[in-house]
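Only the coordinates and a few stated rules stand behind these numbers; no lab work does. From a predicted model like this one, the values you see are computed outputs, not experimental measurements. Cβ atoms are built from the backbone, for glycine too; each structure is taken alone.
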Structure I
Amino acid sequence: MLEQRVARLEQIMERLEPKITEILLTGAKQEDLRKIQLELAEVKGRFSGLEARIGALPSTWTLLGIVFTTWALGSGILIFALNVLRH
């Protein structure tokens with residue numbers, strides 16, 4: 001009677017073993033997916049910071065405005081100095 005119970009339990013264990021292995025593999029895959037999701041979230045956060053930095057850079061029009069303003073001021077100072085030195 002005890003031997004029959006042991007034999008029956010062994011049969012049950014043999015049937016359950018592949019399912020347990022499958023569950024463990026699925027759990028491992030889910031853990032890998034969680035790690036990948038965390039890494040992607042971190043990379044996305046870095047790109048968001050980069051986007052903000054790029055947005056803070058001056059535009060082409062701003063740079064051209066600074067250059068032309070500097071030239072105009074320099075020319076004005078030069079003309080003023082030449083007029084003052086001439087008289």
Structure II
Amino acid sequence: MEGVPLKVAVRGNVQFLGNTPEEIIEGLLDLGFLAPSGASVQDYLTHLEQVLAEEHGLRIPQGLSAPERAERIVLGLVEAGRLDLLED
């Protein structure tokens with residue numbers, strides 16, 4: 001699914017975020033979705049990985065490229081029920 005545009009929404013929010021997983025992550029950070037105060041994008045990604053692992057038992061493999069990492073996190077949040085994957 002790498003390189004395929006995604007469109008997601010935070011559960012219960014009509015605003016959708018789309019395009020690349022990296023843009024979705026930046027949009028989620030701007031919304032403050034599960035974001036620690038003052039987190040950089042890299043800190044936010046690490047935080048989301050911890051949330052997925054600790055609360056949902058989903059682990060993101062190490063050593064992925066930045067786009068792959070962002071995509072796995074976004075899809076993990078969808079799988080965990082934190083985000084809704086929207087159809088075109």
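Identify which of structures I, II gives the largest calculated value of distance in nm of label points 7 Å out along Cα→Cβ at positions 45 and 77.
Numbers: I: 4.7; II: 1.4.
Comparing I, II, the top value of distance in nm of label points 7 Å out along Cα→Cβ at positions 45 and 77 belongs to I.
Quick check on the output: -35000 is helix-only ellipticity at 222 nm (-39500 (n - 2.57) for each DSSP H run of 4 or more, over all residues; to 500), derived from one of I, II. Which one produced it? Each step should come with its number before you reach the end.
Working: I: -35000; II: -15000.
Going through each structure in turn, the value belongs to I.
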Comparing distance in nm of label points 7 Å out along Cα→Cβ at positions 5 and 29 across structures I, II, the largest value goes to I
Value 0.15, calculated as FRET efficiency 1/(1 + (r/R0)^6) of positions 21 and 53 (r between Cβ atoms, R0 = 35 Å, to 0.05) from one of I, II, is from structure I
One of I, II was used to calculate distance in nm of label points 7 Å out along Cα→Cβ at positions 13 and 61, yielding 7.8; that structure is I
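With Cα Rg over 2.2 N^0.38 Å derived from the coordinates and found to be 0.98, which of I, II does the value describe?
Traced to structure II.
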